[in-house]
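Down below are the structures I want you to see.
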Structure I
């Protein structure tokens, strides 16, 4: 008789920083938060938390307000960026609620102090939460105008000693040009930080890429609209594009 042994795949990362865009929460809507979409993300996050992966999250606010677009309406850039930071806090609280409804303890820490609704960002406290199996959502960006949530994601990942930045997008990786506009767009499986900067590949802003390069922090860019993809990334399945040192 042949006995088949089954081997359960194990995560290749112990601690991750997941970057979600605010627009990702809209689903098919033109504005706001889709309950169906945020529940889908919460389920995917629970999947990886159940594997023992320590999860930090940075989320954007573009589904509610974006500072740069505010300047086009006559809003001062600094004021607009602060409005955008508050939008990320709204998204963070909504995601926290969705994750906790699934039974996963979650904390929100913000770069702007709002003690009535969230903890201030404290590195050691965030690390302790992660060690205890709590998901930590970092709201408020970096707390400074002129810095994007991509930069906040890179910064928080470095501060909490994450193994990787996992950037969830609407496309299945990084291309040499917009795959929506160009049928001959070439997808990269792996690309270096320097190539991303030199070719202006629009993965993350230059400050975020430079921070990751200086700290040898890999970035995985993948399609988050397919359920289960976050789990596939942490299990080491080769999906999307990985940004690494050349």
Structure II
């Protein structure tokens, strides 16, 4: 009986799906990010409660996960540069094309500088405190720029999709039966794209405060940033979970 129960737990579809999720780099990264920002929030909460001993443990976990995530992203700048290059040959609206290129270059710069900071954190290279702080500032500027370009891209694309939906809704004369089915399929496709766009817009609207705080443009404490990062990490993890299920 115990063996049967163990088999049901180990071979449960959710367990299998989780392993499939964690077999992807993005799935592991989003999982680590969730724990990292939750640790940041919990450490802040414990300090507020006067429990500094346990807060140290969660801060250490946050730092370790942050370092691990930097290592996993070492090849990501090239990936974003390739995406930016492909976007230059795209045929979409000019505004969306420009913001896509800006977003990819922003993320490439952010992750490239972040890699140097990681190399310093593991003592592979030696940076002075002033140099490290300067590189962190540049990295956060690129991060902020990437998110802002992504928000601008979402607004432009949302306006275009809304216009396309409006055209589909407007009555047309002389349509055949097959045309109606085709329009319905296109309508549902547009609505799915709009829902995904709104979802990502919420994530970016929350994440933008992380680099903005690091750069001193706003002053949010670790509680707010930790909670915000946890929420956006869970949202991104949910998206990856759904993609793996397909």
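No lab work stands behind these numbers, since they all come straight from the coordinates. Treat the numbers as computed from the prediction; the structure is a model and nothing was measured. Cβ atoms are built from the backbone, for glycine too; each structure is taken alone.
Here helix-only ellipticity at 222 nm (-39500 (n - 2.57) for each DSSP H run of 4 or more, over all residues; to 500) has been calculated and equals -29000, so which of I, II was it run on? Please list the in-between numbers first.
Details: I: -10500; II: -29000.
Of the structures listed, the value fits II.
Out of I, II, which one gives 1, 7, 14, 18, 20, 18, 12, 6, 3, 1, 1, 0, 0, 0, 0, 0 for P(r) over Cα pairs in 5 Å bins from 0, in percent as computed from the coordinates?
Numbers: I: 1, 7, 14, 18, 20, 18, 12, 6, 3, 1, 1, 0, 0, 0, 0, 0; II: 1, 6, 9, 13, 16, 15, 12, 9, 7, 5, 4, 2, 1, 0, 0.
For P(r) over Cα pairs in 5 Å bins from 0, in percent, the value 1, 7, 14, 18, 20, 18, 12, 6, 3, 1, 1, 0, 0, 0, 0, 0 is produced by structure I.
By the measure relative contact order in percent (Cα under 8 Å, 6 or more apart), tell me the structure among I, II with the highest figure. It would help to have the intermediate numbers written out before the result.
On the way: I: 21; II: 27.
Top value of relative contact order in percent (Cα under 8 Å, 6 or more apart) goes to structure II.
Between structures I, II, where is mean count of other Cβ atoms within 10 Å over residues 152-159 highest? Intermediate results must be reported in sequence, preceding the final value.
Details: I: 24.5; II: 17.6.
Of structures I, II, the maximum of mean count of other Cβ atoms within 10 Å over residues 152-159 occurs in I.
Consider the structures I, II: one of them gives 4.4 for distance in nm of label points 7 Å out along Cα→Cβ at positions 48 and 168 as calculated from the coordinates. Say which.
Working: I: 0.9; II: 4.4.
The structure behind it is II.
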